[in-house]
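Colleague: Pasting the structures here.
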Structure 1
């Protein structure tokens, strides 16, 4: 929002304009009203307004003298003169001071003034956008030059240090130091951040790069983008042994600031000292090209780079016990026990250092075995296909993320399956629930179900209510709506097609039931869920 001030020694005029002009609708914040130019200058010179509405003839400092001072510190500002002086010399002088219009008070019309202000706002917003776009263009160009220089550093085999430094100077990059400490900044959970924030990877990396550039002293720290998930920082050091603590605390602060302002978690890995491009290739390339070494590192922290040795032990020796424990927690809908089991398992994995690919392979096997079991026993269609499971698990790069994702995924599975859970001990009720689950697409009434079980409908109704604490039709609708949610997430069926598929004769009734259950219409849920679960 743009800012404006009113300056006039005629108090009724100031009061009239401050209360009558639709400032907020014009996207203007009126930040002050003053009785003369000197008062306005002293109050607003530290934060000059974008727009000034002023009289000319005032005590202590005239309007034109005041505008001249404001023009010196904010040449892009705009002014509107409201004057009793109908003389050409005043208008001529005003035009030199960014005065957009010269209005005589005797012919002042608020609608005319608002039209003038609207044009000023449009002009200033356009100028501001152009200026912002130019800054971003320069930043992106500089970022691209630096990215090319970094990749040349890593992959050019013939560069001497002298040629390397000369190329850096040509690109406006300051690398005049005795040695260099390379650091790799990793954007944690990039796919999740991009999905949740509705931003592409490039924009996220560009934002992180800008924060680092603004925060770190450019004479010592040079930031490069290597990829949309990894940035490289070269710290110019003259005494690496003494500066280790400074590097550590500076990067800790950077991690905190990036999270505070961007709500993005990043981790930092520090390599050993290098003195030129040859050494830098040997140190940086393994840090960038071997993501396995990050799998066991804590997110949002600073680490020293080191080659990790992975265990060759068989991960599957306790697989049956893990599967049974998780399966039981899901079946009984016990989220606390489920979390405890997963946390204990990941703690054991961390302690024994299995290879990340083996860990992910076991997790995929576990999830698919669980899905197969629930599909067979309850005829439940999983909410993530095997392909999507594979993509989701393989996109995970740290054990911290894998643990959190497993807990969330399995709790969602448990929640969904709780709808189908059969807790009654009465055979008739169990058979009724099983029939509903396996015939979810059919139209079903209480009488139909009672006839199927060879029971009196009134007796069956009382029995079902007593055993499940809900009436039979409520249960049928609950199962059908659960199936509707799965179809809205995974299929391209329309709301009307889903309503027909699930045996509802009236689409409006189906929509009413769905909205009562979910708090949103089926079409709204479809859009929300596809963004939430992918």
Structure 2
């Protein structure tokens, strides 16, 4: 359905090819004239089932074999993908043509030397700048707010020269058409999304960047090497802040009229760059509010999930938080900064897993809502693997803990699953198992024990009865009857294992067990008394207990 009024134009496959073509992309086979909006960009993972938004642009990283490409095209046709991007030269066999035609999926070729990540970011930038919506109807200079590719093309028309818009670190944010008419240095800049180091060094040595930062006038730069055109550059400013710069590949100095046009263009570009920044901030806050409503439950949960496009489907709730044991921070600013870095990294990770995953920080925890793929009995295990992969990618930079809640089949389940995630994180923070990832299915018992400890502490409860007698006896006689009882219970009454765990002879251990029964007045043959003592040891005596015994199976001899 088309948007009314002055809403932002939809980004079609034809628009993407027009803006990124020649330098990054070529149409190899198929039709790109469909006016349908591209729903998202997805990296294909051959080891996992692709989950695609409607009319997706799929990046086939590493796809080279004709049989694999043909099979992938069949899958993409079933999910109504718009196009498949392969590394050039694309093996365009007759079978691949036939499969592409049957699937109605266009084939595009990515230029050699262009990083896949660069292409993904460029397409996402286009989609962010061109997504329709009444709430995004604002425009600057007659161009949709934040559409940097449209801005670059407009400036190129004014200057009659190919243009790039770059950030403060000389990373290419957008570029105009006609880049193939520039020079190899410009092509290398766009393919790598960054000014090549050898050219950047020359510009630094000439003082170009210093001149850009100090002044508000266009700076003319003579050719910096063989077969390179001169450049005209100008800083893009908002007040005293430099947001980026505009670079045009020209044949000579611009002259007064085009100089003035470039200065005005820099002011316009500043508005668009600020719009991009503001939109990102607003979208982040909106999604955080929606996700918070969804995981809290209540009357607003259903509407929040609907706006997140996550309603009426099974969901997994995941949570990550800083592991304060491994990463102690001594000031509040450091904690806040590290939490934000962790949240940003988790958002990027989950978005690569599923295009509709929602991530936001709520307090000290960053939560993720992930549409469930595959059978429910395997979903939680897959979520644990996702967290394991995330922790592996982070390395030791921000050691977090991660939790997985049970599958949520409706709005009320989401709130329950979030609560389960919080309970698992509490268990992991205690550090009694020396682990960093857990699911509620694994650690529900430990979560209940933690809550009993909290309840007992809130009530000020202390050991009484048999346990109190044993503690007092140990204090007066410098003995270890409590340790003996715990070792015996943890070993299911296996004296050989229990004696070994406390490094005493078996006969000595048997004598101590008899003393436990005598001093505490216990009947250790009574299962109710054994259960009561196990609970009291873990709830009322937990902080004084040594490390847990090695786990052994119930059937071990």
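Rule-based calculations on the coordinates, nothing more; no lab input. These figures come from a predicted structure and were not determined experimentally. Cβ atoms are built from the backbone, for glycine too; each structure is taken alone.
Colleague: Using the calculated result 234 for volume of the Cα convex hull per residue in Å³, pick out the matching structure from 1, 2. Intermediate values should be presented prior to the final figure.
Modeller: Details: 1: 234; 2: 220.
Here the read-out was taken from 1.
Colleague: Also: When distance in nm of label points 7 Å out along Cα→Cβ at positions 25 and 169 is calculated for each of the structures 1, 2, which structure yields the highest value?
Modeller: Structure 1 comes out on top.
Colleague: With FRET efficiency 1/(1 + (r/R0)^6) of positions 113 and 153 (r between Cβ atoms, R0 = 30 Å, to 0.05) as the yardstick, tell me which of 1, 2 scores highest. Intermediate values should be presented prior to the final figure.
Modeller: Working: 1: 0.00; 2: 0.80.
Checked 1, 2; max of FRET efficiency 1/(1 + (r/R0)^6) of positions 113 and 153 (r between Cβ atoms, R0 = 30 Å, to 0.05) sits with 2.
Colleague: Suppose helix-only ellipticity at 222 nm (-39500 (n - 2.57) for each DSSP H run of 4 or more, over all residues; to 500) works out to -16000; of 1, 2, which structure was it derived from?
Modeller: Structure of origin is 2.
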